[in-house]
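All of the numbers you see were taken from the coordinates with simple rules; none came from a lab. Since this is a predicted model, take the numbers as computed values, not measurements. Cβ atoms are built from the backbone, for glycine too; each structure is taken alone.
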Structure 1
């Protein structure tokens, strides 16, 4: 069995929820190593000393493709993106529904040209709270997040002046962030070939 197929079949939503209890923001690679991988039952990296699989997982998780493959436990309700600077600073975001627990989590994935990529858990709420699940409310949360980040970067500037510097800062709803098979074959060939190894 391929390592990725083992991950899909053995991902534990309860373990993942537990890892997120104290999660606020981390580097994207730390989200993978501290939250995603520990939630894969019987995972090991004995045949992946270079860490190819965790890098592959990062792209799958940030685009939402990882959770789309685990339809039994998860559903992505809304997907968004924006571009702060077209030449190297953008965001992906989505609302992830834990089906059994009826919990929604709003994740934001920030990408920079220098690869200081950060993952944020902006909000979590019950699926029954339809006012919070409203697209208008979600976009408001995302735009408030943008303001908070850039107010910290330019504390002396007026927000309106800062906002004018950006290319497309308003979050737009999109149908998918899928990179496609060609992307993964080009950038993650080693990870695609990794087999799951059973350890007795």
Structure 2
């Protein structure tokens, strides 16, 4: 049975559609969280193992502690701004663009760090490689954050577009705001966890 919601016909009721979208996001959070947990474990395992000083070989440069927080700040701020918009509907046309802007800036900062990694060395054939276990772990951790930025930016763009539409079912919109809130809460936590992890060199 088709339920008419303004100008857009939907097969399912708003509550059913909202629950299905929320379930999909929760599966994504579980998958992303499992990968991040594995990376955090790997980081500290290799750091404590440090076989033959292979964690950070002698003479290899590393990122500063502040660099991890600056790269993860976009995820943290996005979560805060979105939470404000969920709590106060009248501010959504302000908070939605702010979320998108901080995510774009954060993704740029992440990309800038990835483009200027200080631990890349060259073998005798002038082929680049990541010098040390710290370098390899940092690259994968940065890739995890970049994935979070890309997914979050996609979600934020959709929220910006919807914030300026008038023919939206209010029930479904609340479901989507809360569903997006689940994701942004997770990436805020992930941004903090990743920044804390890479602070340990």
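Things worth noting here:
- Source structure (of 1, 2) for helix-only ellipticity at 222 nm (-39500 (n - 2.57) for each DSSP H run of 4 or more, over all residues; to 500), computed value -26000: 2
- Structure from which 12.8 was derived, mean count of other Cβ atoms within 10 Å over residues 87-94, options 1, 2: 2
- For distance in nm of label points 7 Å out along Cα→Cβ at positions 95 and 191 computed as 1.4, the structure of 1, 2 it came from: 2
- Which of 1, 2 leads on relative contact order in percent (Cα under 8 Å, 6 or more apart), largest value: 2
- Structures 1, 2 were compared on distance in nm of label points 7 Å out along Cα→Cβ at positions 39 and 63, and the highest value belongs to 1.
- At a computed 60, 39, 29 (Cα extents along the principal axes in Å), which of 1, 2: 1
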